[in-house]
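For reference, the structures are reproduced in the following blocks.
Read the figures in this text as sums done on the coordinates, not as results from a lab. Computed from a predicted model, the values in this text were never measured in an experiment. Cβ atoms are built from the backbone, for glycine too; each structure is taken alone.
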Structure P
Amino acid sequence: MSHFKVSVIIPVYNAEKYLENAVKSAINQKEVGEILLIEDRSPDNALELCKSLADRYDKVKLFTHPNRENKGAGPSRNLGIEYSNCEYISFLDADDWYLPGRFSNEAELFNNSNVYGVYSCAQYYSEKKVKSLNKFARFHQPYSGINLFHKLLIPGAGSFCTNCITIRKDIFNEIQAFREDLRLHQDSELWGRLCFHYNVVPGKWEKPTAMIRVHDENRISTSNFKTKSFLANIQYEYFSNIKSSLDYKSKYILAYRRALFNIRKADYPNSINFRITRLKYFFKWYLRIL
C-alpha cells in the first residue's frame, strides 16, 4: 500500500521539555504524512515551542481550542481528528516517543479491508531509574475480534497503549470519537467500543514500537478506583443499550467489571481488608470468565 499515510495527533499540555523529542520521533517515520499539535493552554511555554516546531517542519501543524481554552486530552484528540487529512490516524502523548519502524508492517495489514485498526506494543521508561523498565503495555498473547474486546475489559489481562494503535479515520463516521465528559480513561472507553464494533488486529506485538515515559506529572497517575468505577459504569451502560448484540461471556465480563470497581474503600476502613476483598472477588470471577 504505497499511499499509506498516517496523521499523528499529539495533545500538548505541560510537556514543553518532552515535546520536541516526541515530534522528532514521529517526523522520522516515512509513513507519517502530518503531525497535528493540539496545544491545550499549557501553563509552561509549550505554545511557543509548538509555533517553533510548526515553522521548522512542513509536516507539523499547530491547532488550539477556540479562545485558547483548556479542554483536556479527549477534546484535543477529537480536534486533531477533525483537522486530520490522512486516511489513517495514530496518537502520541507529548511526553512519550515512537521507536524506529513504528508503522513498518501496518500498510500490509490494512490491505485487508476487514481490518480497521492495528495495535502494537509499548515499553515503559522511568526517568528516576534513568533506564527502561522491564515492563510492557501489551497482552499475554496477540488477540483480535471479540477476544480482544474481552481482554480489554478484564483487569490484569493486558492492555495496549494509545501511542500504539492506528485506526482508519472513516470509522468515526459511524461511532463517536473520544468522550469529552471523561477527563481520564477516555482512551480506554473508546478502545472498548472500537474493538467491539470493528476488527482490530495485532501488528508488531512482541517488540515495542513506542516508549511510555514514567514521571511525576503523568495524567494517569491520578487514576484511582473512583475514576475506574466511573469508567466501568459508563461501559456497562453503553453496552447494555446494545445488549442484543452481546454474547453471554461479554455480558458476564461487563457485570464483573462494574461490580469489581464498585467495591468501595469506604466499606472497608482497614486498607488491608479492602485489598484482600478485591483480590478474592477478582479471582472468584476471573476463574469463571476463563
Structure Q
Amino acid sequence: MKPVWQILAVGLAGAVSGQGAAAVQDSPWLSLLVGALSAVLLVLVYRWVVGRTERRPVTELAREGAPGSLLVGLVTGVAMFGVVIANIYVLGDYEVHGFGSATGAIGLVGFMAGAAVTEELMFRGLLFRLVERGLGTYLALALSGTVFGAVHLLNQDATLLGGAAIAIEAGGMLAAAYAATRSLWLPIGLHFGWNFAESGIFGTEVSGNGATHGLLDASTSGAALITGGEFGPEASVYATLSGVLVTLVFLRVARRRGHIVPRRRAERVDALATLAR
C-alpha cells in the first residue's frame, strides 16, 4: 500500500498545481509565482509521504548539494537543447524572425518549473525508484521511459514519433541521471533547463503542446525527422541522439559508482541512497 499512498499524495498535489497553473496562464507574473509555489509544495508533499510511509530519510531530495545539482542540470539541459536547435538551424529549418516576449518567458519559468518537478517526482522519484527495487536499474529505466513517452501521446499535437523520442531521450536520460546521483535534483534541473530552453528561449513547440512565446520569435519548417514537426524539436533525430549519448554517460557514471541495481536486490537501493549522500 505504500506506493499507492505515495502516488495518490504526489498525484493530487500535481493535479492541484496543474489547475493553478492553467488558471493563471495568461498572467506571466502570477504564472511565475504559482509555478514556484507549486514546485515547493510538491517537494514538501513528496518528502512527507515518502518519509512517513518508508520510514527513512528522503535522501533523494536532501537539501545538501541541491543548489549545485540543480545548476548543473539546468546548464546541461539548456546546452543540450542549444546544440539540437543549432543543428536544425544549420540545415535552414529553424528561422528567427525577431525578438519575442520577455514577459512570456517569465511566465514559462514558473510553468516549466512546476511541470519539471511534478514529472520528476512522479516518474523518477516514484515509478523508476520503486520498479528498480524489483526489476533492477535497466528494466526500470526501460519501463519508466516507455510510460513517460506514452503519457506524452495525450498531448494535443502528439505523434508516435514524438512519444517514442520522449521515451528514449528523456525517459532514459532522466532516469539515468537519477541512477548516477541517487538524487532527484539533477534530473529536475535537467528537465527544467531543456524545457525552458525549448520554450522560453528558442520559442519552439514543447512535446506537442502547441506554440510558445519565449525570448525569440521563431519557427521551424522542413522534414519532421529533422524538426520534430508539430510535436516540436524533441521529436527530432538530433534530440534523440543527444539524449541517448547523455544517457550512456550517466549510466557509465552509475556503474563506476556502483549505483546499478541488479534484479531482485531491493535492499541494495536503500544502501545506495544512503551512500550517495
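If you work out volume of the Cα convex hull per residue in Å³, for residues 157-244 alone for P, Q, which one comes out largest?
Largest one: structure P.
Out of P, Q, which structure matches 10.7 when Kirkwood radius over Cα pairs in Å, for residues 149-188 alone is calculated?
On the way: P: 12.0; Q: 10.7.
Attributed to the structure labelled Q.
Suppose distance in nm of label points 7 Å out along Cα→Cβ at positions 13 and 61 works out to 2.3; of P, Q, which structure was it derived from?
Among P, Q, the structure yielding 2.3 for distance in nm of label points 7 Å out along Cα→Cβ at positions 13 and 61 is P.
With relative contact order in percent (Cα under 8 Å, 6 or more apart) derived from the coordinates and found to be 18, which of P, Q does the value describe?
P
From which structure (P, Q) was helix-only ellipticity at 222 nm (-39500 (n - 2.57) for each DSSP H run of 4 or more, over all residues; to 500) calculated, if the value obtained is -11500?
Of the structures listed, the value fits P.
Suppose mean count of other Cβ atoms within 10 Å over residues 141-148 works out to 16.2; of P, Q, which structure was it derived from?
It traces back to P.
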